[in-house]
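The numbers here are math on the coordinates, done by the rules we state, and not lab data. Everything numeric in this text was worked out from a predicted model, so none of it was measured. Cβ atoms are built from the backbone, for glycine too; each structure is taken alone.
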Structure P
Amino acid sequence: MIATLFILVTVFIGFFCGLLKLLPHKLLVDADKFIEYGLYILLFGIGVDIGKNKAVFKNLKKIGLSIFFVPLGVIAGTLAGSLFLPLLTPLKWNEAMAVASGFGWYSLSGILLTKFHSPQLGAIAFLSNIMRELITLVSIPFFAKYCGPLTTIAPGGATTMDTTLPIIAKYTDNREITLIAFFNGIMLSALVPIFVPFFVGLG
């Protein structure tokens with residue numbers, strides 16, 4: 001929660017710095033380059049994070065191929081739900097699916113859509129995906145108690161490999177669920193940089 005609040009504060013500070021032109025002119029002009037470099041650093045970081053967890057992958061093999069049904073279900077539910085957005089907002093169907101394809105990873109999805117589409121859609125992706133994470137943190141105890149431990153994974157999307165994983169582990173008290181949640185987060189995180197540009201390109 002502290003990290004999330006810090007990111008929100010940082011974005012608002014950046015917004016007002018850009019609005020009031022408080023930064024050097026060259027920095028304002030080259031903002032797109034900083035976004036691009038930030039994207040490369042994020043992609044490198046997720047690659048390192050996936051590669052360093054060899055022990056976890058060994059444990060996941062014991063669960064079997066059925067583990068893939070969890071991220072597939074989360075993907076299907078997320079994208080299906082996004083198709084209702086064009087009925088309520090000015091977003092096109094592919095833009096709605098591109099935003100939803102952030103799967104809760106607000107920083108990367110915001111950067112990707114700013115780069116490949118527009119700052120406006122990037123801001124929508126950032127806000128919607130950060131709301132997904134906040135709602136997940138609040139709703140996990142409810143799902144764990146009334147819907148079963150496995151359902152705690154779905155709301156978190158890509159965040160189940162990091163920020164929401166401790167909450168899932170605490171309220172399910174099940175190592176297998178924790179491993180599945182971690183795997184789900186890895187799979188969805190790896191798909192974000194593929195799905196977001198793909199759906200944007202369909203417009």
Structure Q
Amino acid sequence: MADARMSFPTSEEAIRELRAGDSVTVDGHIIGIRDRTQIRIFDQGVPPPMDLAGALLLHTAPNVRKVGPGRYEKLCIGTTTSARMVRFTEPLGRDYGVRAICGKGGLPDEAIEPMRRLGMVYFAIVGGAAALETTQIEEIEEVGWEELMPECLWKFRVKDFGPLTVAIDSHGNSLYHEVQAEAQKRLEKLFARI
């Protein structure tokens with residue numbers, strides 16, 4: 001396991017250097033996205049109003065305050081559960097060149113093969129860390145599809161965002177598999193004692 005600092009957007013080559021278990025701190029830009037945004041892109045066929053190439057997408061629907069036309073200040077920006085959005089993983093990488101997704105709770109196994117093939121990773125973040133995440137977001141620079149509030153596309157400028165854990169890497173490795181295998185071993189030992 002290694003510690004890394006990355007700036008987004010980034011390249012496939014940089015993503016392929018990461019391994020499951022690595023800790024990553026992020027600078028640069030991340031894009032906030034959620035269910036309704038991805039439904040618009042993929043189910044309704046509307047291209048996103050922001051460039052997603054090389055992006056880190058954060059599963060979020062932030063709490064913000066409007067301060068002017070198209071301008072918002074952050075109040076609380078946390079993550080939401082990723083599993084229900086797994087069907088969008090492959091087309092995000094294939095069609096738009098997304099390099100990383102960050103959320104809580106992990107992605108199901110069906111995300112592993114597309115992430116391996118397309119050069120993507122899944123970053124896990126501790127649930128309930130919204131207060132810390134909010135301080136690491138320096139500014140909301142752009143908002144797309146405001147009518148989907150709060151499930152718009154959000155462009156955040158970040159500094160020292162994280163640390164994030166590489167939970168699924170671009171080589172087919174998943175920390176979730178390792179945890180499940182270890183839990184199964186412990187369960188079997190417990191049953192053997194009974």
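Looking across P, Q, the calculation of helix-only ellipticity at 222 nm (-39500 (n - 2.57) for each DSSP H run of 4 or more, over all residues; to 500) that yields -24500 traces back to P. Taking FRET efficiency 1/(1 + (r/R0)^6) of positions 10 and 58 (r between Cβ atoms, R0 = 25 Å, to 0.05) from the coordinates of each of P, Q, which one would give 0.10? Source structure for this number: P. Rg and Dmax of the Cα atoms in Å computed as 17.6, 56: which structure among P, Q? Label of the source structure: P.
Can you tell which of P, Q yields 23 when relative contact order in percent (Cα under 8 Å, 6 or more apart) is derived from it? Going label by label, the one that fits is P.
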